[in-house]
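Values quoted throughout were computed directly from the atomic coordinates according to the rules given, and no laboratory measurement underlies them. This one's a predicted model, so the numbers in the text were calculated from it and none came from an experiment. Cβ atoms are built from the backbone, for glycine too; each structure is taken alone.
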Structure 1
Amino acid sequence: MATSINRRSANPRIGKRAQRGFSLIEVMISMVILTVGLISLLGVFGLAMASTQTSQQDMIAKQLANEALESIVTARNTSQIGWDAIQNISGSCPSASGPIFMSGVQPIYLAGADGIIGTCDDANAQTLQSPGPDGIFGNSDDVSIPLSNFQRTIDILPVVDSNHNVISSVRAINITIQYSTTTRLPKSYVLSSFISQYQ
């Protein structure tokens, strides 16, 4: 009966060659790949932190645009102003029956005596009240956030049909809020809508 001899156990050199470790080049390549991956991951964390820090300002910009649109719609619904007044002023403050909405970039002011945002009688810089460290609104520790880095533009434009005729009973409203973030990057939020002469 012939016995089979295991060549590996018979020759110790063959077993040592099979168990050799990584070469220096393989270790260097794996370190480079690992370093590139970690640097990419740090970049993603940086972007996430930046977007988290600007999320409050983005929310404020959205709220300011909605507030201006609601003011226009409410004025129309309560018949506080006529349909002809829902337009931009071409020059200085309007007459009693003309357009009332300021043209161009305006600071964020509180509504004046007419109760409509974006008109000539707006005054006093608007601030945002935020609950203080205790999280309860209306205490002495509430924080007042100035809105000095926000600006608003209200553009009220005519709407035309497919034949380029002006539709007199509908107007387009574009409200743009411009602001700078904590990282000093300029941003803007645009709210576009339509308003009809009829409720």
Structure 2
Amino acid sequence: MQDLSLLLHICCARCATYTLKRLQERGFQVTGFWYNPNIHPYFEHENRRQSLVEYAQGLSLPMIFWEDYEMPQFLRRVAGREAERHRLCYEMRLARTAQVAAERSFPRFTTTLLLSLYQDQELIRAIGEKMAAQYGPEFYYEDFRQGWQEHYEMSQKAGLYRQKYCGCIYSEWERYAKRDVADLVKETERGGER
């Protein structure tokens, strides 16, 4: 009999809604995994984590929570390489997910990042496959964006916490400055000249 267990990296409760439903419809026995060192500031990290705790409890979803807040490690990786921040962020989160999947004998892993209209599907897939080769468990790829509207409706109905930016300090900066972070970084490097 095939082992259909799967470790699902979850970036937030809202993105877990449709993704979890879809995976369960496909017969997977899902365990959620919270590891998001990119989320800034700490209270935002905790708001998202607590929303997921409550959502998972309501569904009796087994969860693994990475206890350390590794935002300093994220910033060390990305500082000075802001143009590569998405790749570096995906690598950090998917490496940890693959590592935990291997340690806990999950045959496969995936991520709710594959639901977002704003994330790079092909890059996530390539990094997921790279981590699968490195750690052992298979990376399960599915383009979950087909469920974007349903995820929105499900999360509204469940009253889940709604964040206003992707998570990192750079996405927060872009959201409120309403400009691309690469342009903002160039400005600061020139001393704020226009």
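Structures compared: 1, 2; top value of relative contact order in percent (Cα under 8 Å, 6 or more apart), i.e. the largest, recorded for 2. Here FRET efficiency 1/(1 + (r/R0)^6) of positions 58 and 178 (r between Cβ atoms, R0 = 25 Å, to 0.05) is compared for structures 1, 2. The highest value is that of 1. Set 1, 2, criterion distance in nm of label points 7 Å out along Cα→Cβ at positions 138 and 170: the highest-scoring structure is 1. Here mean count of other Cβ atoms within 10 Å over residues 26-33 has been calculated and equals 10.6, so which of 1, 2 was it run on? Answer by label: 1.
Quick check on the output: -16500 is helix-only ellipticity at 222 nm (-39500 (n - 2.57) for each DSSP H run of 4 or more, over all residues; to 500), derived from one of 1, 2. Which one produced it? This figure was derived from 2. State the single structure among 1, 2 that was used to calculate Rg and Dmax of the Cα atoms in Å, giving 16.9, 65. Derived from the structure labelled 2.
For distance in nm of label points 7 Å out along Cα→Cβ at positions 90 and 114, the highest value in the series 1, 2 is held by structure 1.
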